[in-house]
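S.K.: Below are structures written as structure tokens.
Every number in this text was worked out from the coordinates using simple rules, so none of it is lab data. Keep in mind that this is a model prediction, so the values were computed, not measured. Cβ atoms are built from the backbone, for glycine too; each structure is taken alone.
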Structure 1
Amino acid sequence: MKKNIDIVRAWLRGEKAKNGRMTSSGDTLFSYRVPIGVELLGFGKIAVNHTASTIEEAKGSYISQTTSQHVGLTYRELKARRHDPNDTIILPVDAAMTVRSLSGE
């Protein structure tokens, strides 16, 4: 079985992958059936903050401990690949879904 990190890295490459808990469609990364990573026009790939914490000013929307761990893993991988420290790589749930719907995705 693929590890969670393998699913996150596949998503970052735009590839499909899945294990028992995480799925990458190439564009969207899911924890169970909850989107925790999306590709947004003009932003690139970002994490959606489904944790109890505020990360980089992105208020969280807690779902479960496991989903929070998946978001944390995704955030760390995005942060490691960020070229500009000011790049947005995580958004609150409502902002991410608003931007996504406005971009027609």
Structure 2
Amino acid sequence: MPWKSKKQQAWGHTAAGQKALGGSAAVSEWDSATNFSGLPEKKMGWMQDESDREKSAGTKGKFSGAAAKAGKSTAAYAEEKKGAPGKAGQRARMALMFAKARKG
């Protein structure tokens, strides 16, 4: 498994990191699996990971498209669907979290 950030890689080379990962051989394995050319200083947050996952899965914009089809704003549609089961509810709750994060 590759390192996700330079900070994680530095931790992996500490005594605590080597103990947690199973020794220096395991740390060397992580080093060899990592492409260090584009390694960020710190790992991105879970929201960025989720946004990237949506893009790669081809689901980015599905919820806002459903809101437009229903003739509502994304925020209004998210409030309406936040208690719904399945993907509609998941996407509604995610839209509300992203909106709250944008506001700060």
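S.K.: Using helix-only ellipticity at 222 nm (-39500 (n - 2.57) for each DSSP H run of 4 or more, over all residues; to 500) as the calculated read-out, with -20000 as its value, let me know the right label among 1, 2.
M.R.: It was calculated from structure 2.
S.K.: If you don't mind, another one. Output the label of whichever structure in 1, 2 has the greatest value of FRET efficiency 1/(1 + (r/R0)^6) of positions 15 and 55 (r between Cβ atoms, R0 = 30 Å, to 0.05).
M.R.: Structure 1 comes out on top.
S.K.: Quick one: semi-axes √(5λ) of the Cα gyration tensor in Å came out at 40, 13, 12 when computed from one of 1, 2, so which one is it?
M.R.: Answer by label: 2.
S.K.: Starting from the value 18.6: which structure in 1, 2 was mean count of other Cβ atoms within 10 Å over residues 23-30 calculated from?
M.R.: It must be structure 1, since only it matches.
S.K.: Let me ask something else about it. Can you tell which of 1, 2 yields 3.6 when distance in nm of label points 7 Å out along Cα→Cβ at positions 7 and 79 is derived from it?
M.R.: 2
S.K.: Upon calculation of distance in nm of label points 7 Å out along Cα→Cβ at positions 31 and 63 from the atomic coordinates, which of the structures 1, 2 produces 4.2?
M.R.: Label of the source structure: 2.
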